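What follows are several structures.
Readers should treat all values here as calculations from the given coordinates under stated rules, not as data from a laboratory. Remember, predicted model here, so these are calculated numbers, not experimental data. Cβ atoms are built from the backbone, for glycine too; each structure is taken alone.
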Structure I
């Protein structure tokens, strides 16, 4: 059976401040880290030996996932960093360099390996993708998705012949320059021979370094044009819109936790809500130990993280509250992601608590 590799060493700079204290694969989707959905998906398809390369905030990932036993898989970690004047500093090796490091260490990638970037929700038919890879005799395959021409400038575009053999790549071309509408999804399949082309001990990237090498050497390197859900969280605005879709029930295999007590309203344990004195319009999830005061309004899709407190007269509209967030009385938070320390609107503009230029008041529900 194939092995799995999850790329999780990046800083996630484009989704800051969500990644200020969290690595990107740990950003929560319905109270579960993004990477947990990937591990569940790999396990469903029989991929049970999974390596994860880590660097920034690596302890968060390792502490949560451990050896993978809870998911019926085995997980190993490859930390990428250096000792500098007595301090251990993260120093990612690049997506390909990280895989070569593992290969040099133990020869782990001794069979076909499926590689996932740690920042997308997917429901790819992995069995079909592996079958096509093998049937073509590929040394490497890129899983791609057709995107509208108007959106090509957001993606790495794959240019291939009629047989699917890859000829070139275009990084975020304008619609006028695009030679294709096939976007790379950051899902790759490699044979061990592909990894031998990666230089040892160097920072080396799959997309910008390894792939041009495969094209130049005219190796059997193919694109797969598949139809599946690929929900990429590249920016904060993506995170907001993904959560809206998830809360509306539009994403397969991502289910609301808790108990549904009214149509469209799910709750955790130990909540304090005077139902006849509040206005709550689903879909809404209210986490455990949440307190909502009389006169408050919640308009879904909304997620209220556990331990949060919504004061009287406050309005939370199509927003996500992280755990232990307190919304002050009579405040209106619309289309936002709110944590005890900061709030980000759906476009990625950030305010920090205590910013005197803002009319918005919120804080930590534990304080």
Structure II
């Protein structure tokens, strides 16, 4: 069968490996990546505990209602929905709705606002950049001394913002409709960390800040933290769904890819744009445009999967199209190869896999990309 007939369909992410740490909505996210051709490595760092397992949310709601909050801060749509589910189940739903109607309500972002409106409550004030800190900035500018403020938490307590409210004189109540728990089975997260350290992933995605913390904590426990951070600073791109999620990465000196709109769909599109513009090597040849990815190559849209050694050889040759590279130069470019015979076997298999004679032998000198 010809290479063209057997080649996989070329998608925007074909030839790239993407790591996913999400638990909630992971299926939708992974499906979106795989539809575009990505090889996905999934290791959920955290999961959300069911609200029915935590009676404290009901207790905190009773306390909050007794204090009659003048200001209510909503941080996530999911959390607000879960909060009302718990309140309704405990017979507190209407009292909670009355509290929202009587208070000044601020939402951290558009999704949280949408959930407020879906509950047939008044339209809340919305932060322009979807940060809890911006909501607190607005409250502090207006003055909160002596004011009862209730804050819906989002799985991980934002102590800094709560401390800012308390320092300004606010009396703060909190409710956590869900909690973050470890979703790892003890194997997948350490394996994902090793993949990052060994540069086997192109992009590692995050959809929640606690997932970053969980990854870093696991790396510390397994002795891989320094290597992990170094890989994320250099060869593996970290991608975060929004600025809150990006926070722990930035604190570690990792500059993540963040989409302009803080949504999963936007994150998928940002990853596609990034790998096309940054992680794809493009070389014009007499046989058509050669595109080199992490797990294979495409010649005029025909994708051919390759081994890591074959990709390394082709990448070295593509880095100097038309130039002759010696066997010694190629051996140094391919991790794990230590003999000329092994190199010759890799090149032989590479030639058989490619749909055109792109690798030329220059007698007694080496090899070149026949561009």
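Quick check on the output: -5000 is helix-only ellipticity at 222 nm (-39500 (n - 2.57) for each DSSP H run of 4 or more, over all residues; to 500), derived from one of I, II. Which one produced it?
I
Starting from the value 23.1: which structure in I, II was mean count of other Cβ atoms within 10 Å over residues 70-77 calculated from?
The correct label is II.
Of the structures labelled I, II, one was used to calculate distance in nm of label points 7 Å out along Cα→Cβ at positions 38 and 350, giving 2.2. Name it.
I
Suppose you compute FRET efficiency 1/(1 + (r/R0)^6) of positions 46 and 86 (r between Cβ atoms, R0 = 25 Å, to 0.05) for every structure in I, II: which one lands on 0.80?
This figure was derived from II.
Looking at relative contact order in percent (Cα under 8 Å, 6 or more apart), point out which structure of I, II has the largest value.
Answer by largest value of relative contact order in percent (Cα under 8 Å, 6 or more apart): II.
Thinking only about distance in nm of label points 7 Å out along Cα→Cβ at positions 190 and 334, which of I, II has the largest value?
I
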